[in-house]
Structure P
Amino acid sequence: MTRDFSRLLTPRSIALIGTELWCRGVIDNLRAMGFVWDIWPVVPGCRAVAGMRAFESIERLPAPPDTGFVEADGDSAVEAVRALAARGAGAALCAGRADPRALAAAAAAGRMPVLGPGCQGIINALERAPVWDGTHGLRPVKRGVAILTRSASLAQTLSMQRRGLPIACLVAAAPGAAQTGIARLGEALLQDDRITALGIQAEELGDPEAFLALSQTAERLGKPVVVLRAGDDPGAEALIARGGMARLRSPEALLEALKVLHVVGALPANALAALACTGGTAQMVRDLAARHGLRFAPFSEAQRHALAQDLGAGDTLENPLDCSPALRRSTPRLARVFSEVMSGAAVLTLVVLDCPREDLCDDESWQHVAEAAVAARTRVGMPLAIVSTLPEGMPEARAEALIGQKLIPLAGLAAGLEALAACVTLGGPLRHPAPLFMPAAPGTPPQPGADPAVARATLAAKGLHLLPADAEPEGPALLLHLTADPAYGYVMTFAVGAARVSGLLPLREGEAQALLSALPLTREEVAAVVPALLSVQDYVIAQGGSVAELELGFRPGGPGRALASGLRIRAGGG
């Protein structure tokens, strides 16, 4: 059922159902953000709270509130949500502990969205509406990113340490288990023209089809989505990739990636340029970037010639470039060096400063670099980021000033490079979302073809070269493990030794080649195995979702073909 989040995201009336002290804290947040619309504390026995008229019950409110924020626990929380739904409220936030199923039922079978239990709140900095349980560090913005998280502690951290990122909307611990609607809420946020990108933190991604619907909305609107997730579940990682999204592993990298996406969007190619303040810093950039699969575009002969005139023919003119001699020269000359590096094949140029070194990051030196960067950005028209090697070298005021000048401030080299790798992924060839092939419902009788003997014959008829069970062909082994998972569909995991990659059925055009190319296989071995994998895929889909698990080993055989062995199949329910 489609839920309407408009009254939650743009409230003009907010009911607070809780203790007087708790209501005072939320009211203080609302006032601090400049909320000028109706606030209705519901505190039995109180006539006023923080100068606001208080009400005895939800039923006595002057009108249905757009949002109700509930502090209570257990049955009291459920009853408050039920009363809000009956009163015609637009949405309910439940901060306390309660039975998720009871909350969902109380919200009128889903007609009223309910976020929680354990929802710390929502800050819509666009509308100056922080329905928030506690302090936060956000300020009103005209345009920015949205972040959805199921972790109240992470939300608190992100709001207080945003690193200069303009956060337009932050939702904490929502939606909880009461309604699995994080994807629906994400869609509603993306529909707002003032939202530039979306960040999601969630260990459980919810309904996979709803998650892909979110990704389709993001693609249609041209707004990138990044997901913060700490686990190593191959199904979740494959679902994120299937949605055309990028996965991050640290909160710091999430914030840095959202900065890049807010200023310039996804990166269309894996081709960077970098200028470093010392030769050692240039080598550090090169080494850390390689760990994330980032590549630096070689300088053209024209670039080398121009740089030699500015830096001297004796300097090593490689990308990343040690530009320490230029840092001590005039702003126009430094801007010319920046421009020359930006004029090549790189889609983004990094100016990496070894901060917080005083001789590089004092106010005068910083202003010198920033002015040169702005001049180069204006002259060439390509994106440029200023990176401090350590986070403390990029204070929030500096970061905000750089964003205002259409530059990208990255606080910390490690987090910044992780973020850039995600932005490259978002601009890759497989960024378009695609539907999934889902397993059959529990209890569905298996198709006759799921029998192992029938499967061998069917696969052989499709051209798969299946060896006898006791045969052991030579060559590197590629193992395929396919599992039916109702949370993700069919998860295909490929392994060569310790290296593993995963995808979801059906594989998109070119996806099998892309996945296998990430493993230690030669181009010829990949070309030999791909047709065999697609034969297995066709077989599984033909069984109508009744295959529960399949294992198979591949070894490249003669030219243009792969040999398979060790076939194991388990039918659904078996």
Structure Q
Amino acid sequence: MITSLHIENYVLISNLDIQFQSGFSVITGETGAGKSIILGALGLILGQRADSKTIKNGASKCIIEGSFRIGDYNLQEFFTQNDLDYDNECLIRREISGNGKSRSFINDTPVGLQQLKELGDKLIDIHSQHQNLLLSNDSFQLQVVDTIAKSSQESITYQKKYFDHKRCTQELSILKASALQQKAESDFLQFQFSQLNEAQLMAGEQEQQEQELQLLSHAEEIKTELSKAAYLIDDENGSAMPPLKEALMALRHAEKIYPQSSEWMQRLDSCIIELKDLATEIHKTQENIDVDPAKAEQIKQRLDLLYTLEQKHRVASVEELIELREKFDGQLQQIESLDDKIEHLEKEATKLHNEMLEAGAKLTQKRKAAFPLIEKHLISQLRQLGMPEIRFEVRLTPRLDWSVTGNDDIQFYFSANKNSQLQPVAQTASGGEISRVMISLKSLIASAKSLPTIIFDEIDMGISGEVANSMSLIMKTLGTYMQVIAITHLPQIAAQGSSHYKVFKSNQNDSTETSIKQLTNEERVTEIAGMLSGNSISQAAIENAKQLLSVTA
């Protein structure tokens, strides 16, 4: 529950401190006195968006600080998950600067706005008159049922199955579209692969073929030159060999009388042997060289094929062509495997769809189980609120499509008159009836959620008399197990509060200030009498106010 609220430099408030009590409290004040300003300040520490225009004129920043007693509400997990210090007394602070920047703190630790809102949703529910419009919102009616049914675990299980199925079907759709596109391209891929595959490419063959073609193209010229070289080296007539042999004989004769010639003789003998071997090798080589125009033409055709393929695929080597061939082969194999993948995903999607249906059925069952409780509570309270012929039903219609909340379309049906047909509550209920339906729902929700605090902001619009008395009793009863604060214009409700605050305006130093004070018993009499009779408070109004307060005491 909220124990105190400090407001500094916010709209018409320079400095304000409010101490709140447990149980049922009421806030009254003339229209325009500033009750909405205080609620707006409270909303800031609950995570609402900030606006620098709300800073009081002349101030550089505004500060809102609230103290909450949270020991009984099992909020330790939130503090652990957000790495925050936990204490039974929680301090929330919001600072807004003139440049529009905002800072938020929980127990003096800086936090983001989302964390502030998440904690705020666990601490206070502010129900204003415009929230009555929620009754026309199907999702609100579904949220009410889920809250009363305590179906959070079933919802979590269902949502996991829903998103798993959605992910799988999206993946399947993408895969099918990809398969369709790739299969349309497969004929071209197959043609390219077949062309390269039929070429029987081998790494290094281009260089080898180019060298062989070079040899065949000049075979006759090479044979002629090699033959000539062999003839000049070793032939009996006109070659280099006879003079060398004659020189060798001369050195042998010289050796007999000049022994030093032995070394030269040996060296020359080695040269002659080497030249003979060289001539023999050259001769054999030229004999092995074939003049083969047919083979040369065959190699030319092979090279033309390689050059054509390289040009077509914009590569510079056979090795790159081989890489392309392997790439095309891989793509074709992938296309062939798409059908298997699609079949596997279709089976997975069917399995997940069935699991989603099963989880959705359990969620629906849990929701339906809460219908009697909701109907019984609403009928009982609305009878207390002046609707003796009330009929109220929760109806569920299966939707054609599945969403993140399931496939349940939930509608509240309502009739305030004995013989009238049940219709959706938002279509038939008057403003006063909607207010009564909402306070009945809020009391049910608050008890189900174990919410620390609920604030009713003029929810009593459009009601009076005995209905107002009954509504005040409901609020007072709520205040026995939670903190309830009601901003009201009705004296019947104001009289039921165990604590009574008044919001008022005053002029100070040429400026208007909004203030709030907790009223004494005597001040309450005067305030309620004023609510009964207006500005001119009569003795009868005072007596009436005393009577109201004595009845509620």
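Laboratory data are not the source of any read-out in this text; all were calculated from the coordinates shown. Just so it is clear, the structure is predicted and the values come from calculations on it, not from any experiment. Cβ atoms are built from the backbone, for glycine too; each structure is taken alone.
For the reader, a short list of remarks on this structure follows.
- Among P, Q, which structure scores highest (criterion: percent of Cα pairs over 32 Å apart): Q
- Label whose coordinates, when helix-only ellipticity at 222 nm (-39500 (n - 2.57) for each DSSP H run of 4 or more, over all residues; to 500) is calculated, return -11000 (choices P, Q): P
- Comparison of P, Q by distance in nm of label points 7 Å out along Cα→Cβ at positions 383 and 479 - largest value held by: P
- Each of P, Q could give relative contact order in percent (Cα under 8 Å, 6 or more apart), but the derived value 10 comes from P.
- Origin of the derived value 54 (percent of Cα pairs over 26 Å apart, for residues 71-406 alone; candidates P, Q): P
- Given 0.10 for FRET efficiency 1/(1 + (r/R0)^6) of positions 55 and 431 (r between Cβ atoms, R0 = 35 Å, to 0.05), calculated: source structure among P, Q: P
- Read-out mean projected area of the Cα convex hull in nm², for residues 31-214 alone, computed value 24.7, structure in P, Q: Q
- Comparison of P, Q by volume of the Cα convex hull per residue in Å³, for residues 119-166 alone - largest value held by: Q
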